[in-house]
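Student: These notes open a run of structures that come right after.
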Structure 1
Amino acid sequence: MSKAIKDMLTRDYKARFEGAADAMVISIRGVKAIPTTKMRKDLATKKIKVTVVRNSLARKAIAGTPLEPLGKLLEGPSALAFGGTSVVEVAREIVKLLATMPELELKGAVLDGQLFEGKKGVTELSKFPTREEAIGQAVTLIVSPGRKLAAQVLGPGSTVAGIVKAIEAKLEKGEAIAATA
């Protein structure tokens, strides 16, 4: 391959991966063409892209970017999966695909500069909450003490209101109310 073509491919990789802060490296060796096309189509509906790369050129393209830790995983046939809302979503989708495509090899992923290597690392990553889920959990933790306090304050008040309502109902019916000591 000529130097001009290598430079062109490197620029193409840089353009494709521009703005990607996290990604995943997989190998699709052994997966037949039709299942690969179906996998790419299914992932594309979730805005996840899969790009088969030439390792040395991809290493050059991701040098100096947040994806640089993936460079050491680029051995043998490799493809970068990225996009979606986060690499956690990408990992979840790819791990789900393992059930139907056991030929897929999970090489690793990078999230916020932290490298998750191998199938074990990617599976662990797939169990992380996504950004939206983490925000929801944080909001729940922040709001929950206030909610409990409001319930504690309202609890006795609602009990008194219930007693007053019961007394009112008895008086409307003309029943006598017994005095308590």
Structure 2
Amino acid sequence: MEKDNAIYTGSVFTLRPLRPEDAESLARHANDLRIWDNLRDAFPHPYTRADADAFIALASGKNPVRDFAVVIDGEAVGCMGYVPGTDVERVSAEVGYWLGEPYRNCGVTSEALDALAEHIFRTTDILRLFATVFSGNLASMRVLEKAGFRKVGILRKAAVKNGRVVDLHYYERAR
């Protein structure tokens, strides 16, 4: 299992900064309509090698590192990261994540998200993490709860995805 620059090594995965050589694997796993259905529209579909290259280049320019690969058997099979707030919300950050289909429903995402949260709290001044989840994404709600987040509300008719107005379930975890 890879340990270079890893922020966490679990029993089956490593969470580490993205690398250029991750692009092919990321493109293959991210090119999944079910992933796109549950993320912001900025996440492209279809997801190409060029999209992966561009994202890795963007992520590599951030200091500190805020985007990480979920690596299983030497292959980047998912991503997670955070976006710090600004101005008066600078003590908060939004987290986001996705994992390739063959690796879902086995606890990897919640363990990795918990590890990411601990890393953020240990290495930054961020005091609060949050995530929003489309109303139909029960699996992501379970991931957040298993990673120590709690639902604090439902934002009614707060987003548009696939031409439908949807509710957002709002989760948070405080330091």
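Every number in this text was worked out from the coordinates using simple rules, so none of it is lab data. It should be emphasised that the depicted structure is a prediction, and the values quoted were computed from it without experimental measurement. Cβ atoms are built from the backbone, for glycine too; each structure is taken alone.
Student: With FRET efficiency 1/(1 + (r/R0)^6) of positions 23 and 151 (r between Cβ atoms, R0 = 41 Å, to 0.05) computed per structure, which member of 1, 2 shows the largest figure? Before the final figure, lay out the partial values.
Tutor: Numbers: 1: 0.35; 2: 0.75.
Result for FRET efficiency 1/(1 + (r/R0)^6) of positions 23 and 151 (r between Cβ atoms, R0 = 41 Å, to 0.05) over 1, 2: largest is 2.
Student: One of 1, 2 was used to compute FRET efficiency 1/(1 + (r/R0)^6) of positions 7 and 167 (r between Cβ atoms, R0 = 35 Å, to 0.05), and the result was 0.00. Which label is that? Display every interim value, and only then the final one.
Tutor: Numbers: 1: 0.00; 2: 0.60.
That value comes from structure 1.
Student: Also, quick follow-up: Which structure, out of 1, 2, was helix-only ellipticity at 222 nm (-39500 (n - 2.57) for each DSSP H run of 4 or more, over all residues; to 500) calculated from, if the result is -18000? Please list the in-between numbers first.
Tutor: Working: 1: -18000; 2: -8500.
Comparing all candidates, it corresponds to 1.
Student: Which of the displayed structures (1, 2) returns the greatest value of relative contact order in percent (Cα under 8 Å, 6 or more apart) on calculation? Provide the component values of the computation, followed by the final result.
Tutor: Numbers: 1: 23; 2: 18.
Going through 1, 2 one by one, relative contact order in percent (Cα under 8 Å, 6 or more apart) peaks for structure 1.
Student: Taking 1.2 as the value of distance in nm of label points 7 Å out along Cα→Cβ at positions 15 and 143 derived from one of the structures shown (1, 2), identify that structure.
Tutor: Numbers: 1: 4.4; 2: 1.2.
This value belongs to structure 2.
Student: Have a look at 1, 2 and say which one yields 4.0 for distance in nm of label points 7 Å out along Cα→Cβ at positions 135 and 159, as calculated.
Tutor: Checking each candidate, the match is 1.
Student: To test your reading of the models, identify which of 1, 2 gives 0.94 for Rg/Rh (Cα atoms, Kirkwood Rh) when calculated.
Tutor: Working: 1: 1.42; 2: 0.94.
Corresponding structure: 2.
Student: I would also like to ask the following. Quick check: 0.60 is what I get for FRET efficiency 1/(1 + (r/R0)^6) of positions 31 and 119 (r between Cβ atoms, R0 = 30 Å, to 0.05), calculated from one of 1, 2. Which structure matches? Can you show the working numbers first?
Tutor: Details: 1: 1.00; 2: 0.60.
Answer for the origin of the read-out: 2.
Student: Suppose you compute FRET efficiency 1/(1 + (r/R0)^6) of positions 63 and 95 (r between Cβ atoms, R0 = 25 Å, to 0.05) for every structure in 1, 2: which one lands on 0.35? Show your work: numbers first, answer last.
Tutor: Values: 1: 0.35; 2: 0.85.
Traced to structure 1.
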